[in-house]
Structure formats: C-alpha cells, structure tokens
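These notes open a run of structures that come right after.
Values quoted throughout were computed directly from the atomic coordinates according to the rules given, and no laboratory measurement underlies them. From a predicted model like this one, the values you see are computed outputs, not experimental measurements. Cβ atoms are built from the backbone, for glycine too; each structure is taken alone.
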Structure I
Amino acid sequence: MKNPTLLLTLYIITAILEITGDIFEIQPLIFATKPLLMPFLLLWFWSLTQNITGKFKNLMTGAIIASFFGDTFLLFVPQNENFFLLGLGSFLIGQLLYAWAFILNIKNAKTRGDVRLNILFALMFGAFYMVLMNTLFLKLGEFLIPVIVYGLAICFMGLTAAFRYNKVSMASYYYILAGALTFVVSDTCIAMDKFYFTDGFPFAQATIMITYCTAQYLIIKGAILHLKE
C-alpha cells in the first residue's frame with residue numbers, strides 16, 4: 001500500500017488484460033482479471049489517502065467494494081440470469097454511495113453553486129433518462145423495474161457529481177464529472193447490448209469495460225484530489 005504508482009500500474013495492466021480477454025473471448029483471462037480491478041483501485045485510493053479519514057472516504061470505499069461485487073456477480077450471468085440482478089443490485093448500492101459522497105461535498109461547501117448550470121444538467125439527465133427508458137421499455141420484460149430503478153440511480157449519481165460545481169476544487173470537479181458521465185455511457189452500453197440489440201453489438205464487452213475502467217479511475221482520482229485539498 002506504500003507504492004501508489006505500482007498499484008495504479010497494476011490496475012491499468014489488469015484492465016488491459018481483461019479487455020483483451022473480452023475482445024478475443026478468452027474466458028479464463030476474464031475470470032482471472034475482472035475481480036482484481038476494484039481491489040487494485042481501492043488499494044491505490046488508500047495508498048494516497050492513508051492519513052486521511054472521514055465519511056467521504058468511507059463512502060467512496062464502500063462504492064468501490066460494491067462495484068467489486070457487481071463485477072464478480074456479472075461474470076456468472078451466462079450460467080444464471082439471476083446474477084444479472086445481483087450485479088445490478090451491487091452497482092445500485094455503489095451508485096447511491098457515490099451520490100451520497102457527492103451530496104456531502106455539496107452540503108459541506110461554504111460557496112454557492114450555479115443555479116442555471118444545475119438546471120441545465122437536470123434537464124440533460126432527465127431528457128437522457130426518458131429517451132433511454134422509452135427506447136428500452138418494450139424490451140425489458142421481467143427486468144423492467146430493476147432497470148428503471150438503476151437508471152434513476154445512475155442519473156442521480158451523475159447529477160450530484162454535476163452539482164459539485166464551485167463546491168470543490170475545479171480539478172476534483174472535472175475528474176469526477178468526467179467519470180460520472182463515462183459511467184453513464186458504460187451502463188448505457190450494457191443496457192443496449194443486453195436488451196436492445198438482439199445479438200449485441202460488435203465489441204460490446206470491450207467497449208463496456210474500457211468506459212467502466214476509465215470511469216472508476218476518474219471518479220477515484222477526483223476523490224483523491226478532494227481529500228488532499
């Protein structure tokens with residue numbers, strides 16, 4: 001835990017190997033690497049914030065752990081569709097913990113946000129959610145309620161990230177907002193691949209994992225910057 005550069009390097013290498021497994025459909029490689037992503041990211045996070053404590057750090061830690069369980073459960077979806085719900089539930093918890101952490105930033109700040117910017121983001125996320133749910137509605141079947149709820153959670157997480165404007169350092173703000181938006185893209189790809197396209201779309205898993213690994217890194221990098229302020 002004392003070498004953050006090594007831990008981040010391990011995270012990047014593991015992500016590359018996992019994505020390579022997705023591209024070439026090497027299941028043993030995927031199973032060997034995907035569960036290691038969040039542990040490496042968590043160790044990197046801790047290594048750079050080891051002398052810092054507080055609720056924000058605990059919430060971010062909880063979100064990474066929830067993501068670890070989500071990654072692991074989704075590995076077994078081909079064997080049993082119930083694992084998709086378990087994975088979705090784990091990521092739901094993760095998104096809510098991220099959102100809770102960002103709300104703490106907003107509440108604890110002594111500066112004012114930009115009301116017009118907040119309204120713009122609310123309209124953007126609201127429109128995106130409505131278009132996506134309308135696109136998927138007739139194809140969700142038994143997954144209708146879980147996907148509707150999770151869609152609300154990921155958009156809420158993105159919205160709380162956007163509302164941090166002028167409440168934290170701009171570096172932390174931009175990293176976390178970029179991560180949140182990339183996370184939305186990743187989860188949208190999952191939904192479109194699983195429910196909209198009958199046979200999925202080309203390189204779907206690789207696209208999902210590239211955006212997912214990037215999103216998690218950006219969010220945690222932003223959290224580190226905030227904790228070090």
Structure II
Amino acid sequence: MASSVIELQDITKVYQMGQVKVHALRGVSLEVERGEMLAVMGPSGSGKSTLMNIIGCLDQPSSGTYLLEGKDVGRLNDDQLAAIRNRKIGFVFQTFNLLARTSAFENVMLPLIYAGVGRAERRERARRALEVVGLVDRMEHAPTELSGGEQQRVAIARALVNDPAIILADEPTGNLDSKSGAEVMAVLQRLNRERGLTVVLVTHDPTIARHTQRIVHLHDGRITRNEMVAEPLLAAGGEGV
C-alpha cells in the first residue's frame with residue numbers, strides 16, 4: 001500500500017528467559033497509513049510494549065519484515081537505526097522522562113543538541129514546539145514546577161522538535177488525572193489533524209482509545225480485533241490547548 005508509513009508482515013518476537021522461551025509476538029501483520037491515529041489495546045503481557053519497541057526501532061523482531069516508509073528496517077545498521085529514531089520518530093512515555101533540574105525549554109532542546117543543530121536554530125525550534133503544546137509561557141519552569149499534564153505536554157514538544165513523521169505514545173495519559181489526560185489527547189489529536197502526523201498510542205483505557213480513528217486489540221501476542229472508530233471522541237479543550 002503506497003500510503004502506508006508502517007507495514008509489519010508476520011512479525012514474531014521470542015525472548016529467551018533462562019530455559020524458557022517467551023513468545024511476545026506471534027505473527028503480527030499490521031499496516032498504518034500516513035496521517036492515521038491508531039490505538040493499540042490489550043491486557044498486561046499482550047505484547048503491546050514489544051510491538052511499540054519494534055515500530056520505534058528500539059528492538060528487532062525474531063522473524064518477519066518491518067517496512068518503515070517503504071524501507072526494510074531489518075537491513076539497516078545501528079547508525080541508520082539511530083538516525084531513524086532521531087529524525088523520523090518522536091517518543092512520548094508514560095513517565096515523561098524529563099530532566100528534573102533542567103527547564104522545560106532546555107528539555108525540549110536536548111534532541112537538537114544531540115543532532116548537532118546550532119544554538120540559535122535549536123532555541124527557535126524549541127520555542128515553536130512549546131508554542132504548539134500551549135506552554136511557551138512556562139518554558140523556564142523546571143518539571144517539578146509543572147503539573148503532570150504540563151510535563152507530558154513538554155514531553156510531546158520534545159518529541160516534536162525534530163519534526164518527526166510519527167509519534168509513538170506509550171500510555172501517554174497513564175499517570176494523569178482525567179482533565180490532564182484530556183489536555184494531552186487534545187494536543188495529540190490536533191497534531192494529527194492539523195499537521196498530518198501519524199500517531200500510534202498504547203493504552204489500557206478504552207475511553208482514551210476512542211479518541212483515535214482505529215483500535216487494534218492484542219492478546220497473547222496476536223491481533224484479535226482491528227476496529228475502525230466510527231466517531232472518534234474529541235478531547236475537551238482541543239481547540240484551546
């Protein structure tokens with residue numbers, strides 16, 4: 001499919017735990033179209049995190065093929081994989097992963113420092129990313145001075161700063177109250193709608209999943225259901241964030 005940004009073909013992942021083999025993924029095939037917003041749901045141990053790690057080029061499958069924008073990820077070396085993670089994919093985690101003694105602004109600039117972007121450009125790009133998530137007025141605050149929802153929006157700004165094609169969000173609302181979670185979903189929906197970003201998120205919360213266009217259900221390492229969402233929920237505050 002020409003418009004597929006992610007194409008998984010019969011992906012398996014087996015971990016060796018001492019004498020025991022753990023089959024985390026058992027023949028997963030999945031296509032994600034460019035500009036789609038998709039949720040992956042399943043109970044603990046279903047393979048959700050393993051699937052996200054493979055999509056994010058943080059782990060390699062035991063067998064099967066993964067095409068990212070038409071390129072066979074299995075044929076890439078470590079440097080090429082690192083370049084994809086830095087430029088193509090923005091990661092958002094449940095635990096925010098912000099540096100505690102560093103301002104929001106400096107946290108967002110970090111990926112640009114690693115990418116070798118000059119000081120003036122990285123300051124401008126970090127400011128723009130914080131503006132997108134509605135936090136430019138809080139950019140000099142440390143994470144400890146921000147609410148959980150604000151910290152997650154800083155993490156989204158950091159994920160955006162290298163202008164990725166894909167956002168991978170692992171339980172992005174898992175540590176938030178419902179109001180903060182709605183703010184975070186509003187940002188992700190707006191990025192998907194206005195910028196055409198492909199968003200893949202893992203969630204255990206069916207209400208959060210209904211904010212996407214499609215829900216893929218995983219159980220015991222297999223896709224058991226693949227459902228389109230007829231009317232995705234619009235996160236409260238979506239226009240104001």
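See the values below:
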item: Computed 0.50 for FRET efficiency 1/(1 + (r/R0)^6) of positions 16 and 160 (r between Cβ atoms, R0 = 30 Å, to 0.05) - originating structure among I, II; result: I
item: Structure (I, II) behind the derived value 27 of relative contact order in percent (Cα under 8 Å, 6 or more apart); result: II
item: Highest-scoring label, criterion being mean projected area of the Cα convex hull in nm², among I, II; result: II
item: Highest-scoring label, criterion being mean projected area of the Cα convex hull in nm², for residues 104-183 alone, among I, II; result: I
item: Structure responsible for -10000, with helix-only ellipticity at 222 nm (-39500 (n - 2.57) for each DSSP H run of 4 or more, over all residues; to 500) calculated and labels I, II on offer; result: II
item: With distance in nm of label points 7 Å out along Cα→Cβ at positions 48 and 64 derived as 1.0, matching label from I, II; result: I
item: Entry that produces 21.1 once mean count of other Cβ atoms within 10 Å over residues 128-135 is calculated, selected from I, II; result: II
